[in-house]
Structure P
């Protein structure tokens with residue numbers, strides 16, 4: 001694919017991996033998620049990738065009741081595209097996970113393109129005390145999780161959400177997930193242009209290095225030709241370096257406290273907006289322009305913010 005004229009910045013605001021103990025900046029209350037999402041949009045994020053959490057304990061949640069308090073506030077204060085995660089739990093069914101996206105008929109939602117070992121249990125060794133009782137067991141126990149995304153699950157999500165005209169952020173954690181996506185595209189489950197998020201550096205998935213990114217992109221070029229747009233999500237310390245490389249290869253970028261708690265190696269970020277501002281500065285200084293929300297809508301063929309249910 002030719003290099004994009006504009007670079008879309010996605011900000012993943014809170015996620016379901018990191019816990020409140022790991023950073024005071026990680027938003028988990030409704031007010032914190034709303035405020036940080038709005039600030040990230042003001043800093044240059046045209047897409048906000050959103051998870052919900054329990055307002056009292058910060059535990060990850062897929063309950064629509066935990067989304068509604070901040071979705072309406074974000075829409076009132078920002079024109080950013082809202083992307084609702086369908087990956088907020090490693091143990092619940094696909095119908096549970098897609099319920100928020102279906103309830104609110106967001107412009108976008110994530111779609112994991114294969115089952116995998118998805119673990120972050122090594123993080124537990126870094127902390128001796130925890131803010132909330134649920135955190136330690138949640139992190140330590142992730143070594144026993146299989147993140148289920150079977151072909152049946154993918155079909156069920158795609159067909160259930162099809163009437164809502166939601167564009168999927170196809171999260172591909174390894175090369176095989178690209179072939180899964182190709183199979184599903186050929187089966188008519190999705191319509192071009194598809195939007196692929198190369199997810200790199202998660203334990204259980206492909207490593208975050210440039211050789212792997214080049215391989216993923218070459219494979220996607222072979223499978224999808226001009227019928228796709230792509231972005232890179234790299235976990236931890238690889239976040240900004242891989243985003244920088246992706247932007248120069250014609251891709252889009254994703255940052256946010258879901259993917260990394262740091263602004264530089266060893267220094268915790270103050271906010272999501274700080275990460276967005278940093279990657280925006282890098283992208284612009286290297287000669288690219290950052291896409292506005294409406295430009296992102298046009299590039300990704302989204303239905304528009306006036307057709308959501310919040």
Structure Q
């Protein structure tokens with residue numbers, strides 16, 4: 001019995017298990033090849049158990065949230081992909097504990113309706129709480145680091161632990177996770193501390209942010225902002241300046257509405273999206289001497 005086959009036996013009681021699941025079905029880009037094993041878990045405990053099982057079987061593990069902010073290779077992902085739908089939450093006053101598979105945008109909207117201040121900027125971010133921790137999600141001058149107190153991490157083979165936010169190295173669209181400083185540790189839940197606010201004012205603010213997004217950002221299949229904004233200029237302005245607004249390759253395109261959004265116009269290949277990303281980086285570097293840093297993470301067998 002192979003390691004994958006043995007792992008599949010261990011995972012079966014923990015959730016819904018599928019083999020060779022096409023990941024294009026589970027990403028906001030609508031792009032990506034198969035996962036050897038694809039397990040949907042619905043609690044932090046099942047997420048922890050599956051993380052441990054993959055570690056003990058020496059099988060590579062990737063935890064998938066909402067499937068935003070990533071570009072999965074056409075060849076897919078080897079090993080185990082965990083579809084994280086752990087969404088329980090609890091509260092003590094204005095302090096909330098939320099499992100990592102919860103929708104960040106939905107939670108932010110709920111907080112606005114309750115009059116809890118600190119997350120109105122997040123109502124349009126298409127990711128999970130866990131993904132928000134990993135990338136220190138932010139928009140409109142706010143970011144998760146502003147309200148995050150600590151997170152509970154699964155340490156494969158060694159239980160779990162709470163880690164203070166200040167020890168996660170949270171920076172603009174990055175953290176110790178994106179820098180691979182805490183490799184192999186899965187985010188189980190996060191603790192956030194909000195402030196008392198006015199529900200009517202917060203829901204109005206959230207609606208205003210929704211309006212801005214609808215006006216400025218393309219609809220349809222994309223992974224969100226492709227590049228971090230460099231200090232010199234917003235990424236979209238640099239991409240537009242090098243003549244790539246609306247550029248296409250295959251069925252992938254750079255949006256003609258917002259140049260920092262790369263879109264899937266049909267059945268785009270990940271390789272074509274990656275080509276457009278590399279071309280934008282090359283032209284901007286040649287013309288302006290600016291190195292565009294990806295916000296979208298490449299995952300899988302490239």
Structure R
């Protein structure tokens with residue numbers, strides 16, 4: 001896969017579809033890699049006429065890591081954030097949005113449709129107002145606005161979020177953890193596909209196992225806190241919010257607040273979807289993204 005130097009780091013990326021299509025940049029969620037996106041989703045987007053760009057965020061996959069920072073102290077970060085004190089983090093979500101902009105520049109793409117998933121949705125929101133000139137449209141999927149006081153994750157999802165990832169987990173242990181994650185965050189309204197979860201987890205482990213990167217990306221999210229809330233009203237690009245009705249990690253009320261905070265935003269709530277991409281929901285997700293880009 002190709003890579004570029006951008007924003008002071010190396011960024012690994014891949015593309016789907018014809019280069020003559022509408023450029024669509026997809027921003028990953030917490031601790032995931034560019035191969036984490038379901039191929040069915042990428043294929044349907046390419047078939048809908050998009051030139052799809054996926055990439056590894058910093059500290060994940062084959063992009064630059066920040067292992068010299070060491071593992072994240074998540075409890076200390078939350079404590080500092082609650083006290084409105086600076087969070088000790090090697091970077092924040094604003095930096096990660098600048099990474100995305102740098103990738104587009106390095107590829108010679110002046111503007112793109114921006115899609116972000118979960119923590120990547122927060123990065124995409126920041127991108128849309130901090131790099132408005134590059135943003136044709138915004139699709140924020142299963143992401144919060146970041147506003148304080150919104151519905152909290154379930155107890156099980158909170159425990160999963162704060163869990164320290166083993167540095168020396170075996171491949172089988174990593175796959176077992178992925179299956180546990182799917183049991184917590186998976187969509188109750190759609191059939192389970194443990195085989196697909198296992199296969200994707202195995203591929204991620206074989207490609208680049210970076211458990212501490214997950215924690216440092218969470219630090220970035222905590223460090224940015226609700227800093228984007230005052231700027232969401234500045235987003236001018238056509239925006240759609242896509243959320244599952246049964247999301248235990250980012251409850252649907254968090255997505256509704258994002259919709260209400262961005263002028264003219266639309267929202268699609270997918271019944272039975274939680275914090276993943278069930279095969280049965282992909283057509284509706286692609287349709288919502290395509291409809292929104294038509295407004296650009």
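We did not get these values from a lab; they are worked out from the coordinates using the rules stated. Predicted model, so just to flag it, every value in this text is computed and none were measured. Cβ atoms are built from the backbone, for glycine too; each structure is taken alone.
Some notes on this structure:
- Computed 29, 23, 11 for Cα extents along the principal axes in Å, for residues 225-264 alone - originating structure among P, Q, R: R
- If distance in nm of label points 7 Å out along Cα→Cβ at positions 57 and 137 is computed and equals 0.9, the structure in P, Q, R: P
- Distance in nm of label points 7 Å out along Cα→Cβ at positions 89 and 129 derived as 1.6 - corresponding label from P, Q, R: R
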